[in-house]
Structure 1
Amino acid sequence: MTEQWITACAVDDIDTEDVVRFDRGGRTYAVYRTSDDRIYATDGLCTHEEQHLAEGFVIDDIIECPLHQGRFHIPTGKAKGAPVCIDLKTYPARVVNGKVHILIGDHLP
């Protein structure tokens, strides 16, 4: 796979302080809209027990996993609360013509 911007959803599909699921190429991503109206993207599964983060709760810039309430900092993917201790992978995100695009590729950190 090479690095590419892909359309994940319409920006209007994501409410403020919300998250939506996006699947592509056998992977699950989570796309967020934080309380300050910024758009972010991360891997879509919790690093603790692979629960879908799109079923979780966004509070400011934190996503809380619905299974065991582990928390991650959305902009950086940093694990912020037990039981999670492994960070989420993050992806660059942008809005173009009302659509959310995320940059994916096999060489991204």
Structure 2
Amino acid sequence: MIIVSGFNVYPNEVEDVVVAHPEVIEAAAVGVPDETNGETIKLFVVARSQNLDAETLRAWCRKELAAYKVPKLIEFRDELPKTNVGKVLRRELRDDKGETTLSPR
């Protein structure tokens, strides 16, 4: 669970909305520390094409989610780390110091 400004956000809820976008193959949401909100949502996305950008995904999320559940940070990746049975390793993503995309690709 991610706690944003005192509100509980379940990663699966955000991920379900994002993967419903036709250009998204898979996604994972994690909480990262934020000085003002406690935590903020960071989204890792595997896209079908290079045409998908962060602002398009945010607009998609705004249609289905409350404002505090819309990811502030979005990082595009070629693949997500997984266990042997195919479960996404969120802890690895959270601990990774990779590039963060705040603006469109």
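Just so it is clear, none of the values below were taken in a lab; they were calculated from the coordinates. Here the structure is a predicted model, which is why all the values come from computation and not from measurement. Cβ atoms are built from the backbone, for glycine too; each structure is taken alone.
Quick check on the output: 1.7 is distance in nm of label points 7 Å out along Cα→Cβ at positions 38 and 62, derived from one of 1, 2. Which one produced it? Answer for the origin of the read-out: 1. The value 13.5 for mean count of other Cβ atoms within 10 Å over residues 30-37 was derived from one model only; which of 1, 2 is it? Answer by label: 2.
Kindly point out which one of 1, 2 the value 0 was derived from, the read-out being helix-only ellipticity at 222 nm (-39500 (n - 2.57) for each DSSP H run of 4 or more, over all residues; to 500). It was calculated from structure 1. A value of 10.5, 31 was derived for Rg and Dmax of the Cα atoms in Å, for residues 22-77 alone; which structure in 1, 2 was it taken from? Here the read-out was taken from 1.
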